[in-house]
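So, here come the structures, one by one.
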Structure P
């Protein structure tokens, strides 16, 4: 496993879950702290909408139609912002499908690669991941479930779990029990 001091993180909010869902917002935080966030205007064929998902992220379809950027613009901006790097997601199964949906709709190839956070996080980090993420969200007062806020929270969770295990190596031996 390679050491990643500050991994680049992508988080995506969507219209819901399932095969008909699509990305509505993407947030990125790079290793150097630079951020990118964009609302995504739905394609005409993207009709699935979950009121449960809207209740979580607070973004209405009407707002997306009025203020979202076209998919081609978002993909071009992402490629320019990220270049040829690897970015990580803590919900890779969902985020990779939504990222593929976005780039397919734009008919553009991503320059960057999306990988699961599990590729760089140790097993011990993953054992304390959820509790650490909840604690950080509470400390930072993260009330919004939005892509840019979540990307930052994921990056901070990675850093906090790694730092904590360095300071308390016995956590790894105890199975990450808090």
Structure Q
């Protein structure tokens, strides 16, 4: 078995990406501290044709060398916007009939493997601060809270890892199973 070269991967150009049909997914970063985490979320979002990223509160915005280090140019492809207040954004998204999902460990959370998607709906996935998680008022305002099942001794995953796990799961439920 031979590894493929980059020019054999049939990837979209920046212009083709911008005009491509997007996955009905929005990512919301609620007060993320790490610039490397932010860049990694951009890269994951590019990989799965995420529609948009909202950078809320203290979450830094491009251009920044530490975001670029892990984003590898995906800040030029994925649409993004800074919004000061996450709860205001949640209310706006809900008014647009977008299903708002806080990714958090909470009472009565739906386990990711049990989370069902409807292919005719758009979803916003909220990922929280590396220490405090998604703010409680944002969890309260969300339509659903989704928890990633974990079985080891640690009680959390890095936010960029959580984003990769959840985006892949929801992407596959929205696109791969409907074909």
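The table below gives the values:
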read-out: Which entry (P, Q) yields the derived value 36, 23, 15 for Cα extents along the principal axes in Å, for residues 31-70 alone; value: P
read-out: Winner on mean count of other Cβ atoms within 10 Å over residues 95-102 once structures P, Q are ranked, highest first; value: P
read-out: Source structure (of P, Q) for Cα extents along the principal axes in Å, computed value 47, 39, 38; value: Q
read-out: Structure (P, Q) behind the derived value -8500 of helix-only ellipticity at 222 nm (-39500 (n - 2.57) for each DSSP H run of 4 or more, over all residues; to 500); value: Q
read-out: FRET efficiency 1/(1 + (r/R0)^6) of positions 47 and 167 (r between Cβ atoms, R0 = 41 Å, to 0.05) - structure with the largest value, from P, Q; value: Q
read-out: Structure from which 24.2 was derived, mean count of other Cβ atoms within 10 Å over residues 7-14, options P, Q; value: P
read-out: When mean count of other Cβ atoms within 10 Å over residues 55-62 is computed for each of P, Q, the largest belongs to; value: Q
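Values in this text are rule-based calculations from the coordinates and carry no lab data. Here the structure is a predicted model, which is why all the values come from computation and not from measurement. Cβ atoms are built from the backbone, for glycine too; each structure is taken alone.
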